[in-house]
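Next come the structures, one after another.
Each value in this text was obtained by applying a stated rule to the coordinates, not by laboratory testing. Since this is a predicted model, take the numbers as computed values, not measurements. Cβ atoms are built from the backbone, for glycine too; each structure is taken alone.
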Structure 1
Amino acid sequence: MHPDKLHFPSRESDIQRIRPQLPIATTDSMSDIERFQTETLRPVLKMQHDLLKAIFADYLIQQKVKPQTLSADRYTDFVYQALTKDQALKNILPGTVVGQFTIEEYHFYKANRQEIAKRLMKFIAKRIAEN
């Protein structure tokens with residue numbers, strides 16, 4: 001069977017079921033990417049928030065960085081720099097989110113990877129820097 005034709009009904013419904021429901025309305029005027037951001041990215045990011053923070057906390061330990069010694073602005077700068085320059089971090093954090101997509105969502109992500117990946121990294125950076 002071709003990999004694009006694989007179907008895992010239990011996984012698909014389980015993923016949808018465990019996602020938090022966010023009170024964000026979608027409108028007909030939204031682009032497909034904006035709708036994906038609202039219906040998929042935001043709930044998955046909320047669900048994976050603690051894991052994303054834990055991964056970044058481990059990164060801070062590996063880099064011997066003590067965030068409490070940095071001002072809020074310097075910490076934010078550090079987060080954005082780390083997510084820009086560290087390839088391993090750039091792979092694992094988005095992978096933590098993409099791994100929670102349904103097959104259909106993954107295909108949409110794959111078809112629009114450049115734009116969605118850019119948005120995803122901005123959301124991740126903001127979540128880590130602000131919390």
Structure 2
Amino acid sequence: MTDQRIAFICDRKKCKNCYSDCLHTTDINHAANFEKTLAPDTWFESKQTGEKKMENKALEIVRAYIKEHLDRSDATPEFDVYTVWKCKALQNWKFLISSSLYDGMYYELTYNGDKHEWYLDAYKKFENRCIPSVERK
């Protein structure tokens with residue numbers, strides 16, 4: 001058997017020198033789709049893709065935010081959070097997320113891949129109005 005090198009999809013947390021074209025690593029400690037087990041030097045490939053992990057993290061952040069801002073005098077309602085829209089550009093992510101609560105809120109989550117930071121914007125929908133086009137035939 002010959003020596004082989006394996007390149008893994010990078011989690012972009014290995015060093016401060018990562019750049020947008022840097023997508024892979026040979027260091028399994030920074031492989032995005034592998035998880036270390038309790039057994040020494042044993043790794044398992046994750047069932048979740050990098051995209052699914054990011055989406056689940058975004059949903060987790062919004063769920064925690066909603067729970068933090070619920071009226072504490074009421075019983076905690078059961079609710080779902082779901083992705084309305086998502087986009088990835090280079091190492092950055094953008095998610096528009098809503099919930100099953102009837103509160104008119106929606107959430108914009110941005111992940112800055114250069115800084116490994118999430119930014120949350122919470123919005124309240126006040127109105128949905130149809131504006132007819134001026135160019136009617």
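A few comments on the model shown:
- Parent structure of the calculated result 13, given that relative contact order in percent (Cα under 8 Å, 6 or more apart) is the read-out and 1, 2 the choices: 2
- If P(r) over Cα pairs in 5 Å bins from 0, in percent is computed and equals 2, 8, 14, 15, 14, 12, 10, 9, 6, 4, 2, 1, 1, 0, 0, the structure in 1, 2: 2
- Which entry (1, 2) yields the derived value 2.4 for distance in nm of label points 7 Å out along Cα→Cβ at positions 95 and 119: 1
- Source structure (of 1, 2) for FRET efficiency 1/(1 + (r/R0)^6) of positions 71 and 111 (r between Cβ atoms, R0 = 30 Å, to 0.05), computed value 0.55: 2
- Set 1, 2, criterion mean count of other Cβ atoms within 10 Å over residues 23-30: the highest-scoring structure is 2.
- Taking mean count of other Cβ atoms within 10 Å over residues 55-62 as the criterion, the top-ranked structure out of 1, 2 is 2, with the highest value.
- Test item: helix-only ellipticity at 222 nm (-39500 (n - 2.57) for each DSSP H run of 4 or more, over all residues; to 500) calculated as -21500, pick one of 1, 2: 1
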